[in-house]
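Alright, structures below, take your time with them.
Taken together, the values in this text are just the output of simple stated rules run on the coordinates, not laboratory data. Because the structure is a prediction, the values reported are computed rather than measured. Cβ atoms are built from the backbone, for glycine too; each structure is taken alone.
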Structure 1
Amino acid sequence: MKASSSSSQIRISQAERGFTLVEVMISLVILTVGLLSMLSVFGIAMAATQTAQENGTAKQLANEAVESILTARETANVTWNQIQNTGSGGIFVPGFVAVNCAGVDGIVGTADDAACGPQILEQPGPTGIYAGACPPDVCTPLTNFQRSIAILPVFPVGSLVPIPTLRALTITIQYNTPQFKLPRQYVLNTYISQYR
């Protein structure tokens, strides 16, 4: 006996069908877009990691300037009238200047810093221990950074007469990111009082 051709055909239900070529191509496009998006996120993360050192260095340089001013006030190395920018009778150079190590007076941001030369960031070498010398430590001159120290009078609300015992400090560190060469700034605002 011969079976009829219609009864010998295997019926494939809708759930058992395979993928068509068009469906596979669409799936590959979606997968590729997803993978490219993930790669771009990794690129952004790498860029943020590379600028983290510059951001941290800028923060430390701003804190160093504030601490230097506070230490000069605490030790009475300078008078209250000298804690101003040079245009107002003080010792601090206004505007952006190179980040140099503290000069003879031991205070950063003053005119004698230029003679000292660029400040150097010293990091431990391959041993992970500071040796106190370059090499084996890794020493990087901070020529990529500039510092501005602005010392301004503080005015009470509604008054044109400044508070004589209080001044506003604005420390701005300007630098370029290593990979994109884009300028960035870190700004630290605080107050300093005449009283210790």
Structure 2
Amino acid sequence: MNNLIEHLESHLGLIQGGWKDSDGTRWPFQVLRFTGGPIGDTVTYSTLGLSETPLPSAVSCKQVRHELLFMARPAFCDRNIPAVLHQVGIEAIGRGAPYLRGELIGPRGVLIEGTEMTALYVSLPVYLPASFATYQSPDGVSSIFAWLVPITSREADFVIANGWERFEDRLIALNPDLLDLSRTSIV
């Protein structure tokens, strides 16, 4: 796992902290907090160890190993972001399937207090260098990174009604700051 940590730190900055248990209950993976990465004024969170559980894709039936990523402006630091990553990771293990590009998690109510974000949209980590998206271990095992982008209920409804491709086209056309959790809906 040390090489995965090196991969994370080389792309996201140095680890500033982490979470691995709650109320004395040890989690099956950690959640790490990074600062000083390639995107200024950003705090990044990632799971570490979720990829140790291979999950079969509902689309291809291939075994997928993945870690989850969450990026935000420092004004939204910590709050309940580690808990959100923990919950979503536990749900991936529980449902026995990885999160795939274009998938919605929610809406489930306000994710981060003081924002309109109620759902997570699963995307490629396009704000980061392409070399970050996949990690290959020395044993040749690949793990991918799924970026959990907080979105509004209206945006989630748009994805449901129009498909993830049209939503991503809209993101490209309007270019909102997806790291600003207080941003307004793009639909």
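Which one of 1, 2 has log10 I(q)/I(0) by the Debye sum over Cα atoms at q = 0.08, 0.11 Å⁻¹, as calculated from the coordinates, equal to -0.47, -0.69?
Only one of 1, 2 returns -0.47, -0.69 for log10 I(q)/I(0) by the Debye sum over Cα atoms at q = 0.08, 0.11 Å⁻¹, namely 1.
Out of 1, 2, which structure matches -8000 when helix-only ellipticity at 222 nm (-39500 (n - 2.57) for each DSSP H run of 4 or more, over all residues; to 500) is calculated?
Derived from the structure labelled 2.
Looking at structures 1, 2, which one was distance in nm of label points 7 Å out along Cα→Cβ at positions 79 and 159 calculated from, given that it came out as 1.8?
Of the options listed, only 2 reproduces it.
Can you tell which of 1, 2 yields 27, 11, 6 when semi-axes √(5λ) of the Cα gyration tensor in Å, for residues 55-94 alone is derived from it?
Matching structure: 2.
Mean count of other Cβ atoms within 10 Å over residues 119-126 computed as 20.8: which structure among 1, 2?
Derived from 2, not from the others.
To which of 1, 2 does the computed value 2.2 (distance in nm of label points 7 Å out along Cα→Cβ at positions 63 and 151) belong?
1
In terms of distance in nm of label points 7 Å out along Cα→Cβ at positions 39 and 71, which of structures 1, 2 is highest? It would help to have the intermediate numbers written out before the result.
Numbers: 1: 5.0; 2: 0.3.
Once distance in nm of label points 7 Å out along Cα→Cβ at positions 39 and 71 is worked out for each structure, 1 has the highest.
If distance in nm of label points 7 Å out along Cα→Cβ at positions 31 and 175 comes out at 4.3 when worked out from the coordinates, which of 1, 2 was used?
Source structure: 1.
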